[in-house]
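J.: Listed after this line are the structures, all set down as structure tokens.
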Structure P
Amino acid sequence: MLFTPHKFGRLNLANRVVMAPMTRSRADQPGDVPNELMATYYAQRAGAGLIVTEGTPVSEVGRGYSLTPGIYSPAQVAGWKKVTDAVHRRDGRIFVQLWHVGRRSHASISGHTPVSASAVKHPDKVYGPLPEGGFGMIETGMPRAMTLADIEDTIGDFVTAARNAIEAGFDGVELHAAHGYLIDQFMRLHSNQRNDAYGGSQEKRVRLLHEVTQAVANAVGADRVGIRVSPFVTEGYADEDPEIPAVTLKALQALAPMDLAYVHFSENISRYTTMPPAYRQEARALYRNPIMVAGKYTKESAQKILHQGLADLVAFGQPFITNPDFVARIANDHALTPVNYDAHATFYGGDGKGYTDYPAFAEAA
């Protein structure tokens, strides 16, 4: 089933294997512009039924990692057009992940004071400029609480970014509402201490997610919009949030009538607990449209969850770094090039080394 087509709305995929979003920090400077090297990287992996790009900031203030490509300037849109053209020439499909990091940033990266649901900070590090030069992990800054005007502007930034994405040739967009970033910060108790329409009850903490998603769906079409959530992952927080699984189910209820391209559950990374089978079943009952899952799946576990009817698409992350022809390899039971954690420095920043120089199976043989 993993290698069978998937069709929903305008989303017509050759298989159900998705390349998960992974930050790689190769954008041209200045301007954080996508480039030919990135076009080569994504085109090499166009055998995936769908590619979801690395997180792509929707605005300067939404930026939290250096060297990541944006989608808010004309130059960035033109750069991404090179990427989408390269992927489409190989009959691939590609969504851009729209990203606002919220408090997970520093003024030296974005040029702005980080913003969040509330002025609350936890110890956290992101990829940014080092005092001695170069780039590495730096402590995030103290955020300020977003005003209602900030929230309205941010919704507008997501809409503009989505329209830019369609102009750049993307097949759709994925909204990043996971991993402790802005939308997730509004959903969680520790980071959202508001007492207005965007904080307090679980329903109010879902409001930003709902409003951003609805606005983007209205702008580009709901079947061109996916959204990523991570109710069993604790990233960017000191403590687990006991309410986030229930809050996410409320989010699914709000999203279900929109007929989105998919909801994407990120699992089994950072500090996590395993998603209980009963929760998967409840999520499936609440949300009958496509569900994508990601998080250390194998060919066997991916096939199992598809056959159980608990997911429709399965995303794979790091295996795509070292195996540009990952889909062909697992379909034919060819050996995978293992992820080289000793070369972790090549994950972020640099040139083609550890990025576009991994051979396909036939070339390696």
Structure Q
Amino acid sequence: MLTACGGGGEAPGRGPAGAGAPVPVTTTVVQPRQWNDSVTALGTVNARESITVTAKVSEIVQRVHFESGDEVTAGSALVTLSGNQQQATLQAAEAAAIDADSQYRRGAELVESQLIARASVDTLRAERDAARATVAEMRANIGDRTVRAPFAGVLGIRQVSPGALVTPGTPIATLDDIRSVYVDFPVPETLLARVAPGQTVIGQVAARRGTRFEGTVQTIDARIDPNTRAVMVRAGFENAERLLRPGMLVEVRLQQAAREALMLPEIAVIQVGRDTFVFRVKDDDTVEQVPVTVGVREQGLVEVVEGLEAGTRIVVDGTGKLRPGMTITEGSVQEAKTPPADEAGAAGAAQ
């Protein structure tokens, strides 16, 4: 009667080692493989050169030589400011310089004839040099009334018009050299040993889904931020097609040198509280729990740092129904979830 009620029976696969029907699972043999570690972070695009063009003097805009978005070369005139008063002052200074030079030449001839003292010639020479300096100063002042591009690049939106009054610091337009760009991104100090100049960096931006930008690490900041405990890393990217723009948010991945690692499918590793283990298959097709220490996790794989050796056979799929000591057979998850029809019929007949 007890047997008929099932009181003395064992559930299939849950009795002592080898008892019950084998549980179908998927297994694999652990083998080392080449693995590239990577460090991921978020960075910001910065132009190779970037300024906000402003004037050095307060004056009325006489002419604007560019339109928004123009590409300009170094030295191109961008804005001409009014300078009529300075032109008149320059003409007066040039006339005074010519007169001072004539006075000096005449004095030099007279001193040779010993008609005037040499001290007088020295005075005339000083007056000539001062007049020339005044002319140079006025020319520089007029030059400041033509705002020029200090380097080649792309102009932003124009922010002035003819007739507007500009003062030192008034923005005229932005100018960015984006033929190549920088991406600055933080790296935790714990990963600093993995970063070195020359390493390859892969970047992706939301505006260009599916496009990978490849650059190299150029500089590692000399200081670590005491608040974030991270160091700023700068990578350089060629940008001939102008796809990267200053201010863009970039997801960067810093590639590491290849190394050998024991990488398992992530579903094979079981986490229960603070314990991490896998099911190892023994020679008699029974399983046992093996504690492991894991490392990096990426792309559905996890690295086993301690606990397993190369050549060990482990269970990958179907671990949910396993207990230590159970017998397994190579199968699929579907087989593990749904018993064959003949077994189901036999079980019904027994009941």
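J.: With relative contact order in percent (Cα under 8 Å, 6 or more apart) computed per structure, which member of P, Q shows the largest figure?
T.: By relative contact order in percent (Cα under 8 Å, 6 or more apart), the leading structure of P, Q is Q.
J.: While we're here: Starting from the value -7000: which structure in P, Q was helix-only ellipticity at 222 nm (-39500 (n - 2.57) for each DSSP H run of 4 or more, over all residues; to 500) calculated from?
T.: Source structure: Q.
J.: I have 0.35 for FRET efficiency 1/(1 + (r/R0)^6) of positions 227 and 243 (r between Cβ atoms, R0 = 30 Å, to 0.05), calculated from one of the structures P, Q. Which structure is it?
T.: The correct label is Q.
J.: Who wins on mean count of other Cβ atoms within 10 Å over residues 219-226 among P, Q, i.e. which is largest?
T.: P
J.: Right, next: Which structure, out of P, Q, was P(r) over Cα pairs in 10 Å bins from 0, in percent calculated from, if the result is 5, 26, 36, 26, 6, 0, 0?
T.: P
J.: Between structures P, Q, where is distance in nm of label points 7 Å out along Cα→Cβ at positions 99 and 131 highest?
T.: P
J.: Looking just at FRET efficiency 1/(1 + (r/R0)^6) of positions 235 and 323 (r between Cβ atoms, R0 = 30 Å, to 0.05), which of the labels P, Q belongs to the structure with the highest value?
T.: The maximum falls on structure P.
J.: Taking distance in nm of label points 7 Å out along Cα→Cβ at positions 107 and 259 from the coordinates of each of P, Q, which one would give 8.0?
T.: Structure Q accounts for this read-out.
Each reported figure results from applying straightforward, stated rules to the coordinates on display, with no laboratory input. As the structure is a computational prediction, the values presented were derived from the model and not from experiment. Cβ atoms are built from the backbone, for glycine too; each structure is taken alone.
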